[in-house]
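For reference, the structures are reproduced in the following blocks.
Please treat every number below as a calculation from the coordinates, not as lab data. This is a predicted model, so every value here is computed, not measured. Cβ atoms are built from the backbone, for glycine too; each structure is taken alone.
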Structure 1
């Protein structure tokens with residue numbers, strides 16, 4: 001059985017090592033997979049995008065620990081979510097509504113006692129303990145009370161007009177690729193095979209063709225394609241963020257900036 005870790009803790013400090021040590025102390029033969037520890041601090045939208053595009057590739061019964069904005073409060077519970085034959089453990093801060101397109105099969109509010117441990121590190125003291133319980137074959141109902149709803153958070157949706165789609169940048173990856181919230185299905189429905197301009201609003205550049213893979217344009221050339229996430233992606237072939245070559249850096253486009261597609265009659 002696999003236990004995955006997604007956090008905003010980075011790798012500079014000891015926090016991630018502490019999480020893994022806590023797992024191995026309970027489960028010496030555990031299979032731990034790091035999805036990422038480089039989520040923008042407290043950014044559940046960023047984390048949801050990464051997890052949404054990762055979990056589908058894991059086998060049944062995988063347990064996903066999500067250590068983002070995990071501090072408990074009267075309005076934020078710690079929960080276990082079961083869906084797609086996998087378990088997800090984290091704070092009920094809206095992130096689960098961003099990851100899944102349907103209602104979960106089951107949700108439990110965790111009621112584990114911490115035995116006087118540090119309440120400031122719930123990812124270790126609550127989430128990891130819960131994950132180890134599930135990994136040993138324990139049932140969620142033993143450590144949690146069933147609940148009916150999870151907190152909902154709405155993402156910005158593209159603005160649709162007969163001859164245009166106005167979307168936004170929802171993620172920028174390590175290569176500086178710009179990933180929008182415009183799906184391939186929406187592009188086809190509104191575009192109806194018409195000519196188009198993808199306007200990179202802040203930069204003044206535009207793109208008039210969708211490609212299937214990066215290598216279809218010369219190195220250093222801008223390109224639009226629908227990536228593995230299913231969303232429209234603007235890239236530079238073999239561009240690298242941080243060295244002057246990433247699309248985000250070259251075009252001066254960041255998170256939440258507007259990307260407009262205009263279709264021609």
Structure 2
């Protein structure tokens with residue numbers, strides 16, 4: 001893998017992993033556009049390491065607050081339980097989906113379809129709630145909206161996360177969409193979706209790393225791999241920061257438009 005390939009793949013992975021625009025749609029286009037071969041399992045594992053580090057870095061305060069009790073520990077329990085459906089689905093169906101659901105036409109269709117579903121959810125999204133103060137013993141600080149994610153809301157988002165196994169769906173897209181349907185405001189839905197993504201992202205990276213070790217696959221040159229990790233970390237952190245702050249005041253409509261355009265481009269490139 002060249003440095004240019006590492007730079008592009010890291011950038012694409014970091015941005016599309018967290019923006020609701022379908023990472024699989026982009027990752028099938030990039031090699032086609034540049035004429036590159038498949039980057040291999042080692043690079044995939046490295047890219048997941050970078051995006052996992054981005055999530056941990058961005059949500060370090062929330063993670064520490066959950067462990068310390070400054071943030072309701074109930075949220076941590078919800079996240080653990082909500083991770084189970086996606087993890088079970090990955091174990092049971094992951095290999096089958098990976099082997100049989102990679103058609104560009106399918107990815108274009110799911111990218112467009114779930115984009116339209118996201119538009120429906122966005123139109124009924126509630127406004128951000130005003131700060132509530134219910135913990136006077138905690139220096140009368142405003143509650144974090146994450147503390148008001150309900151059990152049914154959190155688990156519903158976790159169940160929807162299993163659908164992200166289907167290429168073109170977008171994990172962040174389907175989880176944010178479900179959060180909106182469940183009554184969360186846009187910014188809270190995005191923050192919860194990203195926190196929920198930490199165990200899944202870690203699991204995916206570990207799975208790829210274990211497979212890499214068992215297969216004895218060559219990792220490749222250290223320099224490009226480190227570049228891929230760094231770029232995926234920086235672009236992933238930026239994507240999370242951008243989307244959470246963007247959704248505090250704006251809608252998901254631009255991402256819906258982008259998904260429809262991406263689907264059209266995929267069809268045009270493969271079926272011209």
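Taking log10 I(q)/I(0) by the Debye sum over Cα atoms at q = 0.14, 0.16 Å⁻¹, for residues 146-233 alone from the coordinates of each of 1, 2, which one would give -0.56, -0.70? Spell out each step's value before the answer.
Numbers: 1: -0.56, -0.70; 2: -0.62, -0.73.
For log10 I(q)/I(0) by the Debye sum over Cα atoms at q = 0.14, 0.16 Å⁻¹, for residues 146-233 alone, the value -0.56, -0.70 is produced by structure 1.
From which structure (1, 2) was FRET efficiency 1/(1 + (r/R0)^6) of positions 26 and 194 (r between Cβ atoms, R0 = 30 Å, to 0.05) calculated, if the value obtained is 0.95? Show your work: numbers first, answer last.
Numbers: 1: 0.00; 2: 0.95.
Here the read-out was taken from 2.
Please state which of the structures 1, 2 yields 23.1 when mean count of other Cβ atoms within 10 Å over residues 90-97 is computed from it.
Numbers: 1: 23.1; 2: 13.1.
Computed on structure 1.
Output the label of whichever structure in 1, 2 has the greatest value of mean projected area of the Cα convex hull in nm². Can you show the working numbers first?
Values: 1: 15.7; 2: 14.4.
Largest one: structure 1.
Thinking of 1, 2, which structure, once helix-only ellipticity at 222 nm (-39500 (n - 2.57) for each DSSP H run of 4 or more, over all residues; to 500) is computed, gives back -24500?
On the way: 1: -5000; 2: -24500.
Label of the originating structure: 2.
One of 1, 2 was used to compute Cα Rg over 2.2 N^0.38 Å, for residues 18-153 alone, and the answer was 0.96. Which one was it? Provide the component values of the computation, followed by the final result.
Working: 1: 0.96; 2: 1.38.
It was calculated from structure 1.
Could you tell me which structure in 1, 2 was used to calculate relative contact order in percent (Cα under 8 Å, 6 or more apart) as 15? Let's see the in-between values first.
Working: 1: 15; 2: 40.
Among 1, 2, the structure yielding 15 for relative contact order in percent (Cα under 8 Å, 6 or more apart) is 1.
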